[in-house]
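Right after this note come the structures.
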Structure 1
Amino acid sequence: MHDNRISLWRPWVSMAGSGDGRPHTGGFRLAQASSSYLRSAAEQAIDWYPWGPEAFALAKRTGRPILLDIGASWCHWCHVMDEGTYSDSEVARLLAQHFVAIKVDRDENPEIDRRYQRQVGALTGEGGWPLTGFLTPDGEVFLGGTYFPPQDGHGRPGFRRVLKEVARLWAEEPERIQENARAIQDALARLRERRAPADRPLAVFLASVRAEISSAYDPVNGGFGMAPKFPHPTAVSLLLYDAFARQAPMSADRARDTLRRMADGGIYDQLGGGFHRYAVDEGWHIPHFEKMGVDNAALLGAYTEGVQRFGEPRMEETVRGTIAWLRTELADPSGGYGASQDADNAPGDDGNYFTWTRGEFKEVLSSDDLRFATRFFGLGTDGRMHHDPERNVLFRMLPVADAAEGLDLTGGADATLTRIIERLSAARRVRPAPAIDRALYADINGRFIAALARAGTVVGDPEALADARRAADRFLGHAYRPREGVAHRLDPAGPQGFGLLEDQVAFASGLVELAGATADPRYLGPAVDLLETIDQEFRGEDGLFRDVAPRLYDGPSLPAVAEPSYPLEDSPHLSANASAALTFLRLSSLVKDDRWREKAAALLPPIAARIGGAGLFAAGSALAAGLLATEPATVVVEGEGPMADALVRAARRAWHPNTWVFARPPPPPFSLPEELASAARGTGTRALVCFGSSCAPPITDPAELAPVLASPGRAVSS
């Protein structure tokens, strides 16, 4: 519970507004910023400062409070606030008179965003972007919210009035400011002190998370929770694990239905591939249109697991479509991937690039093709945009055969759908497209490397593996330093932003997956070095990993980042501490080194003690707890020729939550179970399958591999 000093400010958080749109030239300090989001504000009248000591020194020298704006290039409401509120001349005047204004790109400085999301969240119970914080010159929040319109409207105060009141309070009631700042810090301290019983078994933690996820499941639409509805790919992975470990068909059904519903919904781009960030409705029909790299990497991994577990063509189509979007939109010619695709293509836009009117359909299609497409994509039904019902999000409303009923379609229904998608895609490509943030971030690229390595092996796409290699090689060559880790971003001027946990964990995970997928030992050395660096440099209280390593961090040494912060909850993508535990387990099973498993075993209890009751947002840690208690699987195929190739394909497409497949005995430092290593000397074509250190009889029929791998392995003895 928040006390009255905190709840007093809640009415100042709102979600709608307007602006005068006048061009200004006050943000000159941002003109040369590496962030496209910061550069886009360089023409505003606001005297913006980038994050750094200069702005805080000015605030202390002048005795002024700080306005902190945190946003991103993909953020629709950030654009709305920039185009309206921050382009308002009176807002600019008030800021210049009473405040020091700082603008931050949350993708470029996630460590700053993390801290201020927590502070504003303690104040309002809410967060998100744009994040608007009012800070003391020491960097502590005393008031905050998200989006503010420039003027009062719809029962909400405008930013002009907010700025005037904050300036008055700062001048006339400084004790109230200090009380509110202390209240926020006290609330955060109480959150840090919350613990579940330290001796609670991990099995109990796993069961409680499973129960909470089950209660959040939407039996009508799939997925979890109500609108707005976010994908929770790690929760899907946990359901798949649960179906495996407990032979629980309901968990498998829920995972499958969630994957199906999202792939057929408007949250998935039915023409260009890739997923939008979230849906504003419960049925996945109408998305918020930004496409985030971090989300698509996680969903690519979840759908790859879906292909293995269910073998459905639609899930494989979704995997291939997401990879195609990555290649088309985010891929950098020199290797690696950009961060995101914007939701909007111009001021005032809201998804026009991605949506369609009946008239636009008629310009591209005719006759029965038009009738089929209108039925299939649900034109005029649940995908109508609220602000403009003439515009429709495309989603798959009917099965192909049902949409084709009674129509004369050239080449049949499937060929017609392919032809229609090609024609609509070609028509869409001539529209002004939303911008791509081309910034190269290590955490996002690490996630892509891991997802592409897995997907490439499962669906048989060697180019996906080549893409993963190019991304890994570029960062290893230009952003990685042994015993210092990998930099957050790779700029033309060189690597920037060392010492962030998320980058080390995500990139190490990508290297481990790539090493296992390719049996290439070049990637194991840096992966081990990164994990050892995490273990040595990022340890904090209770053995957890803090998000910033003090010795390695090269950002400004400001009070805001001095206090340790621990990324423990999925948000909704996998948290850094859960990812570390999973990567320890994956590396342990790959090289047969129990010290990495022991590190995961030591890390998980304090995580569980901190986030018990987090439900969906503890799915990653619960999954790691499950894998800790499950024997990993290793498959080695001996022999060459078509039968050996068939065994490899079958093993890679089979489902097991922690397995490695090798087309031949791998070189050191990869390691095989002792029994398998001694058996891997045959002369025939066969697959050797081991769970932990015990091996099954050799398999020569590809059809036998999936049932063997799908059977629950023995629990690991503790």
Structure 2
Amino acid sequence: MIRPHILLVAAASAAASIAAVAAPLAPSSQLEASNPFAKPSTLPFQYPAWDKIRNEHFAPAFAEAMRQEAAEMEAIANNKAAPTFENTIVAMERSGQLMNRVSAAFGTLRSSYTNDALQALDKELAPKLSAHNDAIRLNPKLYARIKALYDKRAKLGLDAESRYLVERYHTDFVRAGAKLSEADKQKMKAMNGELAALSTQFAQNVLKEANASALVVDSRAELAGMSDKAIDAAALEAKRRGLDGKFVIPVVNTTQQAALSVLTNRATREKLLAASLARGSRGGDYDNRNVVLKIAKLRAERAVLLGYPNHAAYHLEDQTAKNPAAVNQLLAEFAKPAVNNARKEAAEIQKVIDQEGGGFQAAAHDWAFYSDKVQAAKYAFDGNQLRPYFELNRVLVDGVFFAANKEFGISFKERKDLPAYNEDVRVFDVFDHDGKQLAIFTFDPYARSNKRGGAWANAWVPQSKLLGTKPVIANNLNIAKPAAGEPTLLTYDEVRTTFHEFGHALHGMFSDVKYPRFSGSRVPRDYVEFPSQVNEMWMTWPEVLANYARHYQTGAPMPSALLDKVQASQQFNEGFRTTEYLAAALLDQAWHQLSPKDIPTDVLAFEGDALKKAGVDFALVPPRYRTTYFSHTFSGGYSAGYYGYLWAEKLDADTVNWFKENGGLTRKNGDRFRKTLLSRGGTLDAMQMYRNFSGRDAQVRPLLERRGLTGE
């Protein structure tokens, strides 16, 4: 299955993408010594000093970071000595120490624990950081030095990683516009600045709209089907918002909302889904329609300026997919069978409605509620039966960590002495199989009103041999926090997400590269989800499941009969899940395969036409994200890249088969996966890396079988 809500986010801003954690000979700092960013953190592994970081520290730290990095780059560009790998490429890799520190901390708070002051600063900084980055990438002297090294790279006597670094720097600069005329460079700078501001506005609108779009009802009866504790929580949320006596269900992240599966009041279900679908398109301060049109037009114009027909062609050239035709083919291959499966599932839902004497045709807001009934009838269980066996701490420690220990020999020890930006954040030392500390891992599981939706991983400190840094890796989830004293019981999908995100963490923690440009998950976007999706396999691996799936009250293991039912129902509702994902992925491509002259004027009309043209306009299954709250593509780094979850799943499914064929959860298999793939970061072509691991190209049949699309 695809989990498109799972998102990987690089900690550093685009402006710091070529920066490093530490650099020698940096310009003398003009930042006050009392500012916690003035020097590297003295905490273990340069772990951020969250107890000292305040809102007011960021603006001066960013200003000084831009000044320092600009000075460092000017010194490299104007070096009188002939360009060498050391005085140009390595010097750039060592640059930007302050930028990296402040960007990592700001990016973390902006996503996980934002506030009005940070949001205001984010808007102010976005165009400034874009201009700063452009000043580096569009510097003709700097590019001339890089090109001189690139042209004679075969004669420099470099090792493979260093030679690839030269090639990547050259590609990065060319794709940023280094070969443009001066007039076109000025156009590029203006476009990038405006795009940075618009993307920030889009993201902030989505967060504010989610908080404003909550469903408000007047009585407990309207929330029938929800547990008493959940209804009490809705009453408390209403009181918090000054709506005493009412009940509030917040609207979060994806189109589908969790309460839709339990609400027995059909009118309430309809209102909840309608509130979700209308986000960003109903007028007012948070309407994203004009923002989308401006972003789409600017991205298309920028692509044309760089010599490409559209933004998708520009973006995909640097991914493993290489071009829009390959992506279109992949999505088209899945669209028809996925929708056919969804229609069959809809027929089963309608049958249940008719049997109950409902007297109505199934609608999108009925799907989750009645598909649970179909599942119960087919497999004699529903998802709520699983939750007592999925207590959060057990899932993390006895599941996720246990599997990692079996596969790689690593171990974990929680520590309470390091500061955190929120009380919910847990911190763990990670030790390698030889007992030496490998990394620090942090875990922030709960949803908050000032935390963006979805789940993601990011590196607070990336690993680099050049800089002598070891990784500090963070995981973020968005699980509803229970009332004080109550256990956190997860859904099946939330357990999967926990395993998935830790796969990203492993990618960062096992990084064993020299240069920060290649550290951890700094790989093509359509490859980055592959290691994390592979890690999901251990969720239901018998040895692992038996270790963590225990009743939160009695400690009794999950009954084998219940597990058998779970396994038997793996392809249940797959038509729905695949169709809603494909609809979003196809929308992403539709917007980004437009030329500047083809940008529409009506966002929702274009969306409807695009879904119809792609054959996924099935009213009962709306897209996982509609355009106006599609943060992945308009503010989250996945523009023209949302297909990547499916693209990576081909590798994932083939890898799962490889593990099964070679003995499963063993240190031998884990060590091979770590050595050939997880530790290599972005040091070589991603598909070659995969072949080095598996000994072959990935086969598509395992993915088709997983999704029940083999026709058998």
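Every number here is computed from the coordinates shown, using simple stated rules; none is lab data. Just so it is clear, the structure is predicted and the values come from calculations on it, not from any experiment. Cβ atoms are built from the backbone, for glycine too; each structure is taken alone.
Hey, Cα extents along the principal axes in Å derived from one of 1, 2 reads 84, 59, 54; which structure? The partial results should precede the final answer.
Values: 1: 85, 66, 47; 2: 84, 59, 54.
That value comes from structure 2.
Thinking of 1, 2, which structure, once relative contact order in percent (Cα under 8 Å, 6 or more apart) is computed, gives back 11?
Values: 1: 11; 2: 17.
Label of the source structure: 1.
On FRET efficiency 1/(1 + (r/R0)^6) of positions 325 and 573 (r between Cβ atoms, R0 = 30 Å, to 0.05), which of the structures labelled 1, 2 is highest?
On the way: 1: 0.95; 2: 0.45.
That would be structure 1.
1, 2: which one has distance in nm of label points 7 Å out along Cα→Cβ at positions 269 and 437, as calculated, at 5.2? Please list the in-between numbers first.
On the way: 1: 1.6; 2: 5.2.
Attributed to the structure labelled 2.
Given structures 1, 2, which gives the highest value for FRET efficiency 1/(1 + (r/R0)^6) of positions 341 and 525 (r between Cβ atoms, R0 = 30 Å, to 0.05)? Provide the component values of the computation, followed by the final result.
Working: 1: 0.30; 2: 0.65.
Greatest value across 1, 2: structure 2.
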